[in-house]
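Below you'll find a set of structures to go through.
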Structure I
Amino acid sequence: MIRALILVGSITWYSGPYVGEPLRCGSANGASPLYDTTHQWIAVDIDAYPAWRCGDLVRVDAEGVQLLLWVKDSGPLSAYNIGGVEIVADLPEHLWRWPGLSVQGSVVNVTAGLRERMEVER
């Protein structure tokens with residue numbers, strides 16, 4: 001069964017009070033990385049999309065820009081929208097490549113796609 005592996009909607013950026021705070025997804029040793037500019041990640045609503053997990057590799061496509069990022073944070077993004085378009089992902093401010101506070105685009109879960117494929121081939 002194919003689940004929602006491609007999210008299409010608003011992509012936003014976040015910083016402010018989150019800088020220096022731990023991200024939701026811990027590392028192999030259990031420690032959560034902090035929101036800082038030493039690494040790259042994306043935040044998605046893994047509670048709303050069961051096929052999405054911490055550590056998944058995703059591809060962001062928006063207005064001619066492509067980014068490959070690891071899911072390291074999460075929040076209740078699907079509960080919010082911009083002009084009626086659901087927020088599907090948040091990027092840390094230091095990775096933001098577009099003017100303004102949001103952009104319309106897609107987020108493809110590469111890792112979940114591979115998991116689905118392996119399940120089908122079993």
Structure II
Amino acid sequence: MNKTLKVGIASFADYKARTLAIARGEASSADEPKVWFQSIESFAKVLSDRNRQLLLTIYETQPGSVQELAANTGRASSNVSRTLKTMERYGLVRFEQGEGKARAPRVVYSDIVLDMHLAPA
């Protein structure tokens with residue numbers, strides 16, 4: 001898999017203004033990030049070293065369930081489940097049907113690129 005996710009940092013007000021400008025045809029979404037974080041802190045929290053390792057483990061082991069992933073990483077199943085739900089909201093992981101009722105986590109992107117400007121565009 002070689003797929004890149006472009007993410008950006010923008011306050012809710014800036015994100016809303018960009019979205020409205022695109023809807024009015026005043027801006028293009030062609031080169032815009034697909035996922036937005038409201039701060040560097042929220043970006044860093046979701047993609048911490050520990051969570052990037054979790055993504056790598058999913059990519060390498062293709063676990064059949066959240067419980068299997070938790071066992072592979074030594075993390076509590078509840079913690080892994082919460083983290084994966086957050087990552088799913090940002091489009092970083094998706095779930096496939098595993099065996100029985102199990103949900104198998106899958107990594108969606110091989111690379112993540114941060115697009116951040118110091119001043120409003």
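Where a number appears in this text, it was derived from the coordinates with a stated rule and is not lab data. Since the model is a prediction, treat every value here as computed from it, not as a measurement. Cβ atoms are built from the backbone, for glycine too; each structure is taken alone.
Summary of values
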{"quantity": "Comparison of I, II - label where distance in nm of label points 7 Å out along Cα→Cβ at positions 5 and 93 is highest", "calculated": "I"}
{"quantity": "Which of I, II yields 0.90 [FRET efficiency 1/(1 + (r/R0)^6) of positions 21 and 45 (r between Cβ atoms, R0 = 25 Å, to 0.05), calculated]", "calculated": "I"}
{"quantity": "Rg and Dmax of the Cα atoms in Å derived as 16.4, 50 - corresponding label from I, II", "calculated": "II"}
{"quantity": "Source structure (of I, II) for mean count of other Cβ atoms within 10 Å over residues 69-76, computed value 15.1", "calculated": "II"}
{"quantity": "Read-out log10 I(q)/I(0) by the Debye sum over Cα atoms at q = 0.21 Å⁻¹, for residues 37-84 alone, computed value -0.69, structure in I, II", "calculated": "II"}
{"quantity": "Structure responsible for -3000, with helix-only ellipticity at 222 nm (-39500 (n - 2.57) for each DSSP H run of 4 or more, over all residues; to 500) calculated and labels I, II on offer", "calculated": "I"}
